[in-house]
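These notes open a run of structures that come right after.
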Structure 1
Amino acid sequence: MDNDDYRALIDILKGQLRAAGAGEIADDRHYLFPDPNDGEPRLMEPLKQLTQMLAAFERKLAMEDRQTFERALGRMNEVLRGERINGAEYIPARDGDREPRPIDLARAADLTQVREGVQHLIGRLQEIPLPPRRLG
């Protein structure tokens with residue numbers, strides 16, 4: 001695969017992220033870095049950008065995952081004295097014109113398998129050496 005292939009995958013992923021209500025992750029401004037030669041903002045190499053986008057999506061899934069909530073709830077209740085915490089809501093950031101809907105984490109989906117799949121894909125992508133950078 002080359003950079004054009006990775007760019008095509010990024011375009012597909014952007015569409016999927018927007019459709020899933022995670023359009024903020026698709027915004028290129030999150031994947032800019034200053035060029036060492038002139039300081040101008042440049043997009044990451046496509047393979048790295050693809051990997052970073054998937055990692056951001058996995059973090060979003062972790063925030064909405066019932067298993068993450070249950071582990072955190074257990075830790076909090078271990079150290080609290082007196083009244084226990086029984087639930088929590090997560091309100092996602094606004095995504096474009098969509099009004100964010102609170103997510104009752106106690107009733108959230110178990111996203112463990114989805115997260116593991118995304119983590120596996122990220123790991124496989126990280127094994128691929130970055131293609132040489134084109135000059136000019």
Structure 2
Amino acid sequence: MDKICPICAKDPTSHSFKFMKEKNGQPIFYMKPAMATKYDDGDGLVSHMENALAAIGNKKWIWIIDGEGMEAKHAAELTTAQRVYRLIRDKYGAQLRTVKIINPSWHMKAAIKLGWDTMDATVRAKADILEDRYYSVLEWL
């Protein structure tokens with residue numbers, strides 16, 4: 001982990017973008033913003049994500065974003081969300097197979113609604129917002 005993120009090497013709870021496993025040749029990453037102690041560290045998070053995604057090369061990948069526990073303070077980090085979106089759109093969107101958004105809090109739903117129409121159609125088409133029941137990341141592992 002220290003090669004991916006020196007901040008998380010000191011405190012693994014800093015950012016919430018974690019490689020879970022590779023399934024059928026596709027790396028699966030999990031993010032739960034409410035669990036990140038440095039949820040407002042945009043520079044660190046973007047660097048963390050860029051390093052992790054660069055490490056998988058050109059493999060197709062799956063991203064699971066868990067909105068459970070997300071509050072207004074997390075949703076208010078719009079600049080960080082925009083930077084993460086641009087990183088995905090500009091560098092890693094072609095390899096992104098799907099993004100599953102599970103257990104979205106109303107704060108997360110509001111943030112998504114705010115930015116949905118400005119998102120690139122290709123990236124937006126890969127997003128699947130699952131809110132019909134409680135989901136566990138284990139369902140994809």
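Any read-out appearing in this document is the output of simple, stated calculations on the displayed coordinates, not a laboratory observation. This structure is a prediction, so every number in the text was calculated from the model and none was measured. Cβ atoms are built from the backbone, for glycine too; each structure is taken alone.
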Worksheet, complete the sentence: Calculated from one of 1, 2, P(r) over Cα pairs in 5 Å bins from 0, in percent reads 2, 9, 15, 17, 17, 13, 10, 7, 5, 3, 1, 0, 0, and the structure in question is 1
Practice prompt. Give the label, chosen from 1, 2, of the structure having the highest value of FRET efficiency 1/(1 + (r/R0)^6) of positions 57 and 81 (r between Cβ atoms, R0 = 35 Å, to 0.05).
Written response: 2
Item to complete: Of the structures 1, 2, report the one carrying the highest value of distance in nm of label points 7 Å out along Cα→Cβ at positions 33 and 89.
Response: 1
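To test your reading of the models, identify which of 1, 2 gives -9500 for helix-only ellipticity at 222 nm (-39500 (n - 2.57) for each DSSP H run of 4 or more, over all residues; to 500) when calculated.
Values: 1: -15500; 2: -9500.
Clearly, the read-out refers to 2.
Taking distance in nm of label points 7 Å out along Cα→Cβ at positions 49 and 97 for each of 1, 2, which is largest? Before the final figure, lay out each step's value.
Working: 1: 2.6; 2: 2.0.
The maximum falls on structure 1.
Looking at structures 1, 2, which one was distance in nm of label points 7 Å out along Cα→Cβ at positions 9 and 25 calculated from, given that it came out as 3.2? Display every interim value, and only then the final one.
Values: 1: 1.5; 2: 3.2.
Here the read-out was taken from 2.
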Discussion item. Using distance in nm of label points 7 Å out along Cα→Cβ at positions 73 and 121 for the comparison, can you identify which of 1, 2 gives the largest number?
Written reply: 2
